[in-house]
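Asks: Okay, got some structures for you below.
Each value in this text was obtained by applying a stated rule to the coordinates, not by laboratory testing. Model, not experiment: these values are computed from the prediction. Cβ atoms are built from the backbone, for glycine too; each structure is taken alone.
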Structure P
Amino acid sequence: MPEYRAYTVGLDGHIISSEPMICADDEEAIERARRLVEGHGIELWSGARLVARLPGRTSRR
């Protein structure tokens, strides 16, 4: 199974944290990374390949 890493990216573009994942394919990895999205965006990588950029959620008041 492929290895992935989901990076939480701050508003300034710097990495805040990372989460390693082993998933069957890109689709599963993206779904799991979506669960990590909160106020900050997520970059999902598999080795040197960028799989997806997921924008952070913003609250609307």
Structure Q
Amino acid sequence: MQKVVEFKTRNFWSSQLNLDTLNEEITKYNNQGWRVIQITPVSSFSAHVRSVLLLLEKSNS
């Protein structure tokens, strides 16, 4: 099973991700049996990263 999760930047005016919070979210998903397959940045028209998409996978067993 796979799913995509969006993790947004700190706020509208900032293109910085809160890496501590992102790592906490990844750890939460890992503890639920999910693993990160891919992380993709989502940019605005001005090339600022506004979020990242996490592709997660969980075995069906």
Structure R
Amino acid sequence: MIDADAAIRVFALNVLLFPASRNALDSLAEAYEASGDLARSSAIRQRIKGMPAPPGKQ
């Protein structure tokens, strides 16, 4: 079973590769939440809210 710290490393790499991906950011936020780091999870979710709406969702 993969632990939360390993998941964070994988999802953080995914965000580095795809910084505009809401899905990548959301996965990273969920991993931080699972690890108990609610402050980082919340900060990432705020970042997602500040992103422009995806095409077709305006």
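Asks: Quick check on the output: -22000 is helix-only ellipticity at 222 nm (-39500 (n - 2.57) for each DSSP H run of 4 or more, over all residues; to 500), derived from one of P, Q, R. Which one produced it?
Replies: Values: P: -4000; Q: -7000; R: -22000.
Comparing all candidates, it corresponds to R.
Asks: P, Q, R: which one has distance in nm of label points 7 Å out along Cα→Cβ at positions 6 and 38, as calculated, at 2.8?
Replies: The value was obtained from structure R.
Asks: Using relative contact order in percent (Cα under 8 Å, 6 or more apart) for the comparison, can you identify which of P, Q, R gives the largest number?
Replies: Q
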